[in-house]
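Undergrad: Following are the structures in question.
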Structure P
Amino acid sequence: MKKINVTDARKDMSTFFDSVIHEKPIILKRRKYEAVLVERSLLQMMLEYATIKVNCVQTDNKWVYQASDLDIFADGETKIEAENNLCSALLSYANEVYDNFMFYYYGQNIKAKLPFIFHILNCDDENDVKKILIYNKKRSKK
């Protein structure tokens with residue numbers, strides 16, 4: 001993969017950025033550290049298999065939805081309300097992890113959850129989050 005030093009990228013930022021957007025990902029190098037820059041739609045494609053499995057349970061008076069890969073729960077009086085609450089909870093969780101990334105990455109052992117978290121972060125809104133949910137068959141709980 002093509003590597004470029006930060007100093008060289010800074011010299012002609014427009015060309016560097018256009019190269020990432022229109023050509024291919026690039027590794028940006030600064031001293032011993034490296035970061036991969038990738039165009040957003042390519043990232044979306046790379047994350048497309050990081051779908052979130054949702055278990056649904058109906059109790060007497062509400063629906064409970066669980067994003068099983070992330071252990072996030074939400075409920076509502078209707079399926080739509082429960083789904084909206086779950087999407088909101090997923091966005092809140094993903095943004096909490098992002099805002100405190102080093103704490104979660106090193107302290108909470110979230111490495112296996114990162115594809116799901118970044119897939120949620122790459123969503124523009126709750127409607128986009130709904131598109132990455134995969135529902136298991138609904139079960140009734142008595």
Structure Q
Amino acid sequence: MHIFWAVLGILFLCLDFAKTSVIKLTLASTFLFCSIISFKFPNNYLYQIYSLLSFGMLFYFLIKMTLKKEQKEIKKAKSLDDFIGKIAIVKKDIGKTLSIDGLGCIEYNNQLWSAKSIDDKEIKAGNKVEIVSKENMIMNVKVAK
């Protein structure tokens with residue numbers, strides 16, 4: 001019986017490679033775990049049924065939470081990429097002469113972000129800048145035309 005569970009688990013794992021889904025991952029992990037239980041207790045079908053039900057629910061919630069967290073991180077990264085090409089206002093002067101690393105501060109969508117000039121030009125507070133790219137949480141900007 002443990003071979004049956006293992007084959008089902010591997011089948012659902014292979015199906016999951018095409019497109020990840022919570023159900024396929026849950027079934028694959030549950031069936032693989034049931035194959036271990038079936039191997040340890042070959043004649044006890046009650047253990048297999050209990051493990052199928054209990055670990056199926058456990059794996060479902062664990063996998064769902066993990067995938068949801070990853071989707072939030074991807075969405076957050078995409079929203080940062082949406083800033084590129086947008087206009088912001090300099091709140092703290094940007095330039096090499098004002099600080100060791102040339103970092104200043106810009107405001108975009110009522111949020112403050114660290115910023116540096118891509119062409120190493122000094123940009124005074126109050127000027128409008130265009131967001132060109134980002135490095136971690138630092139926006140690279142140039143003077144807006």
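Undergrad: From which structure (P, Q) was relative contact order in percent (Cα under 8 Å, 6 or more apart) calculated, if the value obtained is 16?
TA: Q
Undergrad: Could you figure out which one of P, Q the value 65 for percent of Cα pairs over 13 Å apart, for residues 59-130 alone was computed from? List each step's numbers first, then the result.
TA: Numbers: P: 65; Q: 69.
It traces back to P.
Undergrad: Tell me which structure, out of P, Q, gives -12000 once helix-only ellipticity at 222 nm (-39500 (n - 2.57) for each DSSP H run of 4 or more, over all residues; to 500) is calculated.
TA: P
Undergrad: Then there's this: Here mean count of other Cβ atoms within 10 Å over residues 35-42 was calculated and came to 12.4; which of the structures P, Q was it taken from?
TA: P
Undergrad: Another one. Can you say which of P, Q returns 1.39 when Rg/Rh (Cα atoms, Kirkwood Rh) is computed?
TA: Working: P: 1.11; Q: 1.39.
The value was obtained from structure Q.
Undergrad: Among the shown structures P, Q, from which was the value 0.7 of distance in nm of label points 7 Å out along Cα→Cβ at positions 91 and 107 calculated?
TA: Source structure: Q.
Undergrad: For the read-out Cα extents along the principal axes in Å, for residues 27-82 alone, a value of 58, 15, 11 was computed from one structure; give its label from P, Q. Please report the intermediate quantities before stating the final value.
TA: On the way: P: 59, 22, 16; Q: 58, 15, 11.
Answer by label: Q.
Undergrad: Of the structures P, Q, report the one carrying the highest value of FRET efficiency 1/(1 + (r/R0)^6) of positions 3 and 67 (r between Cβ atoms, R0 = 30 Å, to 0.05). Write down the numbers at each step before the final one.
TA: Numbers: P: 0.25; Q: 0.55.
Going through P, Q one by one, FRET efficiency 1/(1 + (r/R0)^6) of positions 3 and 67 (r between Cβ atoms, R0 = 30 Å, to 0.05) peaks for structure Q.
Bear in mind these aren't lab numbers, they're just calculated from the coordinates by the rules spelled out. As the structure is a prediction and not an experimental result, all values here were calculated from the model. Cβ atoms are built from the backbone, for glycine too; each structure is taken alone.
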